[in-house]
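**Student:** Take a look at these structures.
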Structure 1
Amino acid sequence: MSHDASTTAHADSLARAIRTRLAERHDAIERLPFAEALVKGPLDPPHYVLALHQLRHLHRLLESALNQVLVRQPETLGGLYNPLVMERTETLNRDLAFWNQHGATNDGPPRPHPALDRFAQWLERIAVDQPHALLGALYVVEGSRMGSMLLTNSLVKLLNTDDQPGHGLDYHAEGRVDRPAVWSRFKAGLDQFAATQPTSHREAIQEAAVFTMDTLFEIYRDLPVPQPTTTNPLPINEVLNSSAS
């Protein structure tokens, strides 16, 4: 064998292992009020914009770390990171510009969630000490695009827009046509790369995916949702009068 005993050349799928590790966390996020609001409401543009700001912070931090490693140690990313198609910060900027033009403004951009401060410190460390681990974070944001594109139809209705480019939903709608194939290729490439890596690297990639998912959980947990509109029930005499007429 060309690798030492700690290397698993014929390892089980790393992508599958990450999915298993993240399953409970994924389900927990989907049960959060804001995640549910993305599917069935209530949701309005100002609350949606708050989420876009936090996601922009996260993507900007991760993309900065990935690009630094891509310059210094590209081999540690196994050819899996392509900034031309994977960077999302500018897409989020376009969506935010649309909503700001249409009055979905708050009291200025919100500061990053405290979890993102920890995320930034963590990225700074692993970009130097464990650059390969960034693939775990990349797995999470690339995988989230599969679920994200499924939100487009509900968001069109909830936010009273459409899914045309530049109409505020590019973060979800962009690349929908070939997304399943792109995601399958990414997972296959991750497995191929992982099969040449020491077990410690594979474990570090999994831990990075978990940390990134936990960061997203904290962000989504603290995003506010609009209060549903309630209608006061009519007094019984008004109901009777209404039915009589």
Structure 2
Amino acid sequence: MSARVLLNTRPQLEGAEAGMGAALDMAALPGGPYGEVLDCPLNGIRPAAEDELVDAAAWINRAHVLVLVSPNATQVYAELAAAGRIARAPEHIAVMGPSSSARLGGVPRASRVLVSASHDALGLLPALLELTRHGELVVIGRAQAGKEALPDALREHGRSVRCVTLYHREPMPWPDPVHGQVEAALFTRQAAVLLTTASAPAEFVQRLSAPARAALPAAVALCTHPNVERAAAAAGFADVRAAVSSL
């Protein structure tokens, strides 16, 4: 039976600086058509403070390699470059997927762009180690409290690393009515869940009651990247599909 309710966990955005591309094309998502879309964001995205952006630009101007760990980070870098705040483009820019690489298409730069084949930051580690054999600086652009796996791995190999804040990502609790609607949709066994980050599947499941978790295998997980697909399967989704998305 086709899923009729789409549970949209995509982060809620504040301001153009946190742009995530065009609005979702519901007709292009598998599992539909969807008669209802319920927004149930797991996190909110808001712009970094001006002093954080000044600091970030200063470090990026010194970087040999810049790693942009998400579409949000790529978007903010593109905006900094367009505003003339990047005086010296890094020799290399590493991103997580083709869509992020495409976002750099309009950015004046002389940088070589690397794309993680695994759609995650650690997938870039071998290339980053090769590019920084002589102590060159790696700057990682991310949210204010990003994952430490990549910077820790680089430091373990003796590399010079600086993490800079390009945006803020903060948990958004669901109001009681939204929580009830999410679980009711799962109980109908006609729900699909849009998941846009690797942490989203586990965060989504953690918010559910035991009965709602039991209904999870009947839901369709629509995932924007292969690493999100793997996380969804690990979280208990049985029907995991790639979403058609510009994220």
Structure 3
Amino acid sequence: MNIRPVQISDISDLQDFMPRASCIFGSQLARTWQIENQVKESVTAFLYGEGESASNYIFVAYEKAQLMGMLELHTLIGYSINCLSYRRSKALHRSDMLSVCHEQQVITLDQGLLGQHSLALCVVANGREHLATDLISAALGFLASGQDKFSGHICISLPVSSGEHFWRVTGLPLTGISYQDCNHHHAELLPQTPLYECFLGGALLTADSNDALHEPLAIWLRQQGFIDSARLSVFDGGPILTRLLG
């Protein structure tokens, strides 16, 4: 397996590959992903990127001249692409006069991931899900080789099987967009007021169920030093894991 930075000559392979392959993570981004533009930006970033501005870097995996997978890494998210996520916290509702005291989970939309790097999109050939770890390793190796350019944290949002229910409760009422049709830009339409557990129809219970669609990948990431960030994806309520670079 040959994993390398994308080249302009890979565009036609990607155009044929993306519609029929399996998206491991980043499906909302994939729905608006413009192959030719993204590849050109990545080639420029690999040639001239200095780590001081937001960029995207695409890695491709080839086996016997066949494209088998791709991964896109975004640096300094929030400056060229939104970095919205839900921050989890707790609120205590208490009244001594009413003899009431109970705890509520709260999620609040914010840009707390601003300036981090993100493993944003990974697509692999059907039945080759294990390639995701190889592609992520290549991206992490690239970041490590440029420690003078890249610092801080890197994050990844892990999709969960209960995602449609989460979006139906938190996103659909405001946007009118179905889970199957929502894309990365719809995050900007979500409310920036706290959402309380009692109004979310069990959405946070499903978010707590550890139902990662790709559990082996989740286990592997934690073995690589990624930890839970107390943040959730705005689309499916999946956990966002982070790791300090270096």
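Throughout, read-outs are computed from the coordinates displayed, never taken from laboratory work. Owing to the predicted nature of the structure, the values given are computational and were not obtained by experimental measurement. Cβ atoms are built from the backbone, for glycine too; each structure is taken alone.
**Student:** Have a look at 1, 2, 3 and say which one yields 103 for volume of the Cα convex hull per residue in Å³, for residues 57-112 alone, as calculated.
**Tutor:** Details: 1: 81; 2: 66; 3: 103.
Label of the originating structure: 3.
**Student:** 1, 2, 3: which one has distance in nm of label points 7 Å out along Cα→Cβ at positions 41 and 121, as calculated, at 0.9?
**Tutor:** Details: 1: 4.2; 2: 2.1; 3: 0.9.
Structure of origin is 3.
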